1. Given structures 1, 2, which gives the highest value for distance in nm of label points 7 Å out along Cα→Cβ at positions 159 and 175?
2. State the single structure among 1, 2 that was used to calculate distance in nm of label points 7 Å out along Cα→Cβ at positions 119 and 183, giving 1.8.
3. Comparing structures 1, 2 by distance in nm of label points 7 Å out along Cα→Cβ at positions 199 and 231, which one has the largest value?
4. With distance in nm of label points 7 Å out along Cα→Cβ at positions 7 and 247 computed per structure, which member of 1, 2 shows the largest figure?
5. Taking 0.35 as the value of FRET efficiency 1/(1 + (r/R0)^6) of positions 167 and 255 (r between Cβ atoms, R0 = 25 Å, to 0.05) derived from one of the structures shown (1, 2), identify that structure.
6. To test your reading of the models, identify which of 1, 2 gives 4.1 for distance in nm of label points 7 Å out along Cα→Cβ at positions 79 and 223 when calculated.
Structure 1
Amino acid sequence: MTLLTVDQLTKRFGSLTAVDQVSFSVEEGVCAALLGPNGAGKTTALNMITGLSKPTGGTITLDPALKGDRRRHLGYLPQHPTFFNWMSAREYLWFSGELAGLSKNESRERTTDLLEKVGLSDAAKKRIGGFSGGMKQRLGIAQALIHKPALIILDEPVSALDPFGRREVLDLMQELKRETSILFSTHVLNDAEQVSDDVFMMKAGKLVMAGSLTEVHASFERPVIHLATAKPVGDWLHSVRQAPWVMGVEASELAVTLDVTDIAEARDALLSDKALRKLELTRFEVGKKSLEDVFVEVMQS
């Protein structure tokens with residue numbers, strides 16, 4: 001079932017078009033990532049979906065079964081959430097639940113369940129001001145879930161966290177996608193690759209690629225070979241560019257990544273290359289393009 005449909009969504013600020021006729025859909029039960037560099041229009045698009053900003057053009061619709069104001073069916077965690085630091089985690093969720101229209105008893109029951117779900121039961125009575133960044137993000141996700149939304153929207157949920165906090169939130173998102181749909185924005189490609197089912201890539205306000213993670217990989221799938229050497233690649237790099245099995249080259253002084261047409265042909269040619277041996281290989285690794293490789297290629301096209 002299609003949960004959210006965005007059609008020709010546009011936002012202009014004077015002469016600046018921040019979001020330019022963007023269309024995509026989020027299916028029920030999936031985690032979808034909105035990808036793009038800073039300034040691509042991701043936050044502006046999410047603000048329109050959540051109702052925080054009015055579109056200049058286009059439409060945003062939920063499944064017809066979800067009646068009334070769409071905001072009732074959405075949970076939202078902004079990029080820079082603000083908390084009442086003097087409150088405890090439990091008080092904050094009680095407050096959020098009642099703001100969302102839950103009764104006092106419903107809010108308290110839901111708070112107990114959510115604190116356990118996000119791993120904050122032991123910190124329920126602690127003041128939020130003493131929380132780490134990862135704990136605050138997990139509390140923010142609990143707030144977004146308090147009214148049992150059909151879709152939660154997370155704007156850059158891990159970009160400001162240290163590695164430990166990032167891991168906590170990504171693990172939580174992995175668990176949540178089993179029971180609710182998620183749309184989140186990020187410019188950290190590795191994070192998107194770990195948790196997303198579908199990806200939507202934005203560049204300068206436009207949607208430049210959309211599809212399942214599998215489809216995106218398949219459309220750009222080419223084998224790559226990563227080489228590292230003890231001596232500068234220099235003249236050897238010029239000669240290898242001419243090889244018929246080379247489609248693309250990225251290089252630094254002591255490292256080369258080759259996009260190749262045929263992995264067996266490329267491997268045999270490289271391993272028998274006497275000039276390459278003289279550079280003293282320290283790494284020879286065969287792989288495939290990552291989401292980050294795809295992203296860079298799309299952004300540069």
Structure 2
Amino acid sequence: MPSLMQVRNLSKSYGKHLSVNNIHFDIEKGHCIALLGPNGAGKTTTLRMLAGLLVPTSGSISFEGAVPGSDYRQQLGYLPQAPAFYGWMSGQEYVVFAAKLSGLGSRDAVKMAAKVLERVGLKDAARRRIAGYSGGMKQRLGLAQALVHRPRLLLLDEPVSALDPIGRREVMEMLREIREETTIIFSTHVLHDAEEICDDIILLNQGVIAEQGTLGDLRAKYRIPVIRMRVEKQDQAVQWLQSIVAKPFVTEGQVSGEDAVFNVSDIKEARQVIVQEAAALGIPLLHFEAGSSTLEDLFMKVVGS
């Protein structure tokens with residue numbers, strides 16, 4: 001499938017500080033891309049450059065069908081991490097206002113605003129003043145203004161970071177539906193969200209791309225058999241947990257109090273030996289999980305290396 005956006009050798013510096021350093025990637029049509037990275041990695045700066053809100057220090061961004069050097073921003077929807085609203089406006093007034101700024105005529109703006117407000121669950125609150133909206137409602141309103149002009153690419157900066165678990169779930173469900181018709185790139189610290197809905201991962205660290213690829217490829221590349229355990233807070237149990245690190249099938253182990261994570265070479269052997277020992281010694285196991293490394297493990301391995 002052809003690329004919707006191509007990013008080549010993109011950099012952004014603020015004085016002597018290089019926030020984004022020569023990054024290079026494509027955004028494929030119909031994909032959902034997660035932009036991951038620790039604080040200060042350059043995620044927001046990258047999204048703001050893609051959205052045309054920051055001028056790159058060097059490099060280029062090209063959009064399918066756009067003449068080089070032309071303004072492609074009408075084909076984008078953008079939701080910043082902390083969207084600002086006019087509290088005296090109603091939700092409907094704000095989305096109509098955003099639609100007109102995006103180039104829609106008055107009649108189409110009103111029509112599309114009504115549709116998108118219903119889609120994000122704000123139909124009943126459309127005529128209420130934004131000042132009375134909850135945090136979750138404001139985030140949904142931000143999504144509505146980003147979607148009202150039917151963008152080809154949706155850029156979202158930490159769209160669920162400020163929400164409670166219910167609000168986060170609601171927004172993630174909306175993104176799952178939106179991705180069926182709109183290409184999405186969003187930054188997040190919540191790795192579970194990236195695993196849940198994304199096709200591709202771009203992992204930024206200190207302004208450079210530390211790793212990128214499809215979620216499946218990166219899982220395969222970094223997948224390691226893992227045993228995760230928790231025991232009761234007893235001296236014998238904790239000492240036994242620490243002794244497992246020296247087992248021949250353990251390639252790497254981390255023990256923190258009553259919790260432990262062991263990377264192993266043979267998960268079948270590890271499971272059998274550990275469970276049998278625990279039973280023989282009367283070790284009270286509170287949690288035992290045999291599986292493989294997660295996206296969070298990948299994140300820590302790449303960012304920490």
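1. On the way: 1: 2.6; 2: 0.6.
Going through 1, 2 one by one, distance in nm of label points 7 Å out along Cα→Cβ at positions 159 and 175 is largest in 1.
2. On the way: 1: 2.8; 2: 1.8.
Working through the options, I get structure 2.
3. On the way: 1: 3.8; 2: 4.7.
The structure with the largest value is 2.
4. Values: 1: 3.6; 2: 4.2.
Max of distance in nm of label points 7 Å out along Cα→Cβ at positions 7 and 247: 2.
5. On the way: 1: 0.35; 2: 0.10.
Derived from 1, not from the others.
6. Values: 1: 4.1; 2: 3.2.
Only one of 1, 2 returns 4.1 for distance in nm of label points 7 Å out along Cα→Cβ at positions 79 and 223, namely 1.
Throughout, read-outs are computed from the coordinates displayed, never taken from laboratory work. Treat the numbers as computed from the prediction; the structure is a model and nothing was measured. Cβ atoms are built from the backbone, for glycine too; each structure is taken alone.
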